Structure I
Amino acid sequence: MSSREKHIVVTLACFSLLLGYYLVNWIRMYQTVGLDQTTIFRLWGTVIVAGILVTILGTILTYIGSNVAYAIRTGKGDGEPMVEDERDKLIELKGEYASYIVFSLGVFVAMLSFVFGQPALMMFSLIVFFSLLSQVVGDISQLVRYRRGV
């Protein structure tokens, strides 16, 4: 598995867990107290900060772990080279395209919810949900393309 694929797997795992955490807490909050401003802002802040921290830490630990495993396996101190070619760039662009489509549709759905009388907190909650979902879809798209070869 290349270093790019490892990075994609790490971000996919992180954002899948964050999406699950967000959904579970949002549904629990919506069923018990409704859309309370302070609790939903706390939830958004937690998800955003956790997304940044967990992704950075996960990526760093993955690179360190893979370089240590490479050094043990080969006996060389150098890690795997970070090479990015046109195929990697094309796969990344196609993954970003899938993310943009999901996020754009999500923003459209969020705006429709506001037009149909839902509170503004519902609209922003949907935007946060679709931003997490778009990251997951983009990572899955990239991983599938790496596995297929294009």
Structure II
Amino acid sequence: MTKITFIGVLGLVINKKGQYLLTRRNDPKNRRTDGKWQLPGGGLEFGETVEQALAREMEEELKVSVRILYPYPIVRTHVYDKPGKKLQVVLLTYVVDIGGQTPKIGNFETRELGWFSPPQAQKLDYLPLTIEFINEAEKILDMIR
């Protein structure tokens, strides 16, 4: 059995209305993830800092630049069982602001995007950990406000 670890860097974008920006995954080859809502972001490339990866991924996926609102990431892991392998995903998620920029779908990996309050997000068909990240962000924002 092959075991793989993947490090992902995500941006949890919040607006002035307290809504979070989520993207709907376009991955027709993978029935487990296709069409599910998620936080925008992607893999850390070799030699990149986490902040560089965050900036690159937000530009690629949403055509925006971000400002980190809280300097420490929310860190979670999830293990996916796939035929013949296990994939451990380590996700570093930053609560970020995009100011007055309008996000746009930047690549084929995203089917659509939308702004959701925490209760609205809970009703979506989402990838694992999505709601955990939103709940943690709510606690962080309560601390820094």
Structure III
Amino acid sequence: MRRPTPKRTVDPDLKFNNLTLAKFINLIMDDGKKSVAQKIVYNALNTISEKTKQDPLEIFQKALQNIAPEVEVRGRRVGGANYQVPVPVSEPRRTTLGLRWLIKAAKARKGISMDKRIAAEIMDAAEGHGAAVKKREDTYKMAEANRAFAHFARR
């Protein structure tokens, strides 16, 4: 068995000195164009602060808290049958899934620029609705529906 690969450290973002925001920028980045991704994220945060008159970083954290799942389902093969087994999600994966779902939900919105889409999705998620929050609720429903198979997680 190979040894696990070491976790890469991410430098905090330049403007807010926040690690989570730096990861968010890296996930938005396309073809290595980090400056474009930074512009998109910072414009989105500016839009949020203008519309809500609150600290955009607090709203971002609240949105991420509303999106990040605590349980997920994983496929497990037991005796020739596949079961969807609910398992708790570790903290780094919670954040990663939350950011991923936020970006996917923002990309699904059409007709406006990416920074406006991200701003809208973050504000919706902070209020507890939006596509990313729906994704988390769907994941919870799946886990709840398959709770009978939770004992397979311990094997």
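Rule-based calculations on the coordinates, nothing more; no lab input. Please read these numbers as outputs of a predicted model, since none were measured by experiment.
Listing for the model above:
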{"item": "Origin of the value -7000, where helix-only ellipticity at 222 nm (-39500 (n - 2.57) for each DSSP H run of 4 or more, over all residues; to 500) was derived from one of I, II, III", "result": "II"}
{"item": "Origin of the derived value 32, 19, 13 (semi-axes √(5λ) of the Cα gyration tensor in Å; candidates I, II, III)", "result": "III"}
